[in-house]
Structure 1
Amino acid sequence: MTKPRLWITRRLSDATLERAARDYDVVINYEDEPGTAAQIIAASADFDAIIPCHSEHFSAEVVAQFSPRLKIVANHSVGVDHCDLDALKARGIAVTNTPDVLSDATAELAMLLMLGAARHAVAGDRIVRTGAWDSWSPAFMVGKQVTGSRLGIIGMGRVGQAFAAKARGFGMDIHYYNRSELPADQALGATYHKSIESLLSVADFLSLHCPATPETTDVMNADRFALLPKGAVVVNTARGALVDENALMAALDSGHVAAAGLDCFKVEPGGNPAFAQYDNIFMLPHIGSATRKTRDAMGFRALDNLDAFFAGRAPGDLL
């Protein structure tokens, strides 16, 4: 029996690539550069399936030029804002993602960013690393305490809930905004807010965990930063589109926002060069899910979806 032909657009984990090579007629991009629009269009004529990352963009314009061979796009990501789902559906192409398996890894990184931003990790590292640490006083490097503080979460899905679970270990008072209120066995005592504005008013710390959609673009803008308590800390491990970056810098300049921890940016890769001047922005290069365990789990989840599809079953993560 002929194996389905699969294009893997990036250098996934070794375990994933070994399994893919066993079960599929696979072509792997070992050079690990993002797939271009021209490459994606050409692949639609040469492959039955594609496993892309969020670095490959399936816009309506790209999808309109597809050949009929391609049957499924099995994303190696939870977010699918790089895919025009309506355009793909119109062409009869199945789309899947990899939920659940990266929730804890991303929540761990959100905790790192929250603690690092609150306790001057960037400035402190620079001072020690450059040999500038030559004094001490009770007023030196005084930060914001996490334990016992109020944490606001926008987007109480899998990652938001995983982050809330970890924050409870610090005795934080959890508040959240979500499209709908969670059942009690999922909320675990967290306070639900019917509006973002209500949530922001109590958020000493704010963490973003919602998807990027037209409705959530710049969900944190100048007006909403102003609603936070003075001295709040903002964390974003979701998508760069959620934050108006100029408004964030203005809030930091005024002192209304004390610090930020960011793993994602409007422009990726690269980030925002203007952020480099801020010691109170703790930044990482979009590595929320970057653990060995999670990378293997993401790759295997994408392959599970392909296996089901080509066996004639509905993939578990069909969108």
Structure 2
Amino acid sequence: MTAADAHPPRVVAVGAGRMGRGIAIAFAYAGHRVSLVDLRDRSEPAWQALAAEARAEIEGSLAGLAKLGALGAEQVQAIAQRVQLVRAADAPRALAAAELVFEGVPETLQAKREAFEHINAHCADDAILTSTTSSILVTQIAQFVKRPQRFLNIHWLNPAYVIPVVELSCHAGTDPAVLARAKALMEEIGKLPVVCGPTPGYIVPRLQALVMNEAARMIEEGAATAEEIDKATRYGLGLRFAALGVVEFIDFGGADILHHASREMAASIDAGRYQAPAILGRMMEEGRLGLKSGSGFYEYAGRDVSAYRGDVLSRTLGMLKHAGLWRAPAARTND
């Protein structure tokens, strides 16, 4: 890529909707210039309206961060100006200069196909192409991509400019060097990339859908109110899982605990929802119960278990203090 290609920006978000705007903010905040490209041919008034709406949302989101002390109020305009709004007629030039492209058009295969027709026609062969889809498998979209070895899905969690995790979903043909480069680019702007295969729901949506649906069922059944469920999840479930990953939590407590709890709730609530997966049964048979047995989903041989437990306690106390729920010990006995 030559110096002449340095402008327009090498990072391009295709689709000027909410996700594209969030991605643009994330890169602009990290110091990158980024093109936010609209592929739809619009009348001049319609384009000006869309551009004004996008600009207002970008500036408003940055102003919200400034109010919370994440940046200075005087930085809002400078960061916002790193985002270049590009109309359809100018899209070819922006795409030709792109090193990394995020497709974020509506969630239909037809819309994705049409978007990648534009992207294929104008992007350099070495540009990394991605889709931000939340519902379509990477294997389905890869068939629309010229040189699919440089393609993967990169799923951002809203708001894209705040949540650090981005989920990278690869197909069998994704070049490992492309995956490594995509991870490095995400880390460069302060993101935490996690990798999964071509699986529906990625990691986070697949897990959180189960939790949210169960919460709604509990309200429907009269088991608890919305307020009580939210209190329990923010300061119980959420606090613990902010200190320990879900799989780490299984090992920490013991696979046997999950196995027995699943058996009881499968019998008393719903067998389909609570039946433990086969892998848990195999772990029970093999005595791989987690931390207590020296192996589980992770291996603990040679690990300083006492130091690890101390680290987990430190993480948990940190979350308690952040939530304002940690109390100092009583100075005297209450007689």
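One table, with the values for the structure above:
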| quantity | calculated |
| --- | --- |
| Structure (1, 2) behind the derived value 16.1 of mean count of other Cβ atoms within 10 Å over residues 20-27 | 1 |
| Among 1, 2, which structure scores highest (criterion: relative contact order in percent (Cα under 8 Å, 6 or more apart)) | 1 |
| Origin of the derived value 11.5 (mean count of other Cβ atoms within 10 Å over residues 124-131; candidates 1, 2) | 1 |
| Structure with the greatest value (metric volume of the Cα convex hull per residue in Å³, set 1, 2) | 2 |
| If helix-only ellipticity at 222 nm (-39500 (n - 2.57) for each DSSP H run of 4 or more, over all residues; to 500) is computed and equals -10000, the structure in 1, 2 | 1 |
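Each reported figure results from applying straightforward, stated rules to the coordinates on display, with no laboratory input. Predicted model only: the values in this text are computed from it and were never measured. Cβ atoms are built from the backbone, for glycine too; each structure is taken alone.
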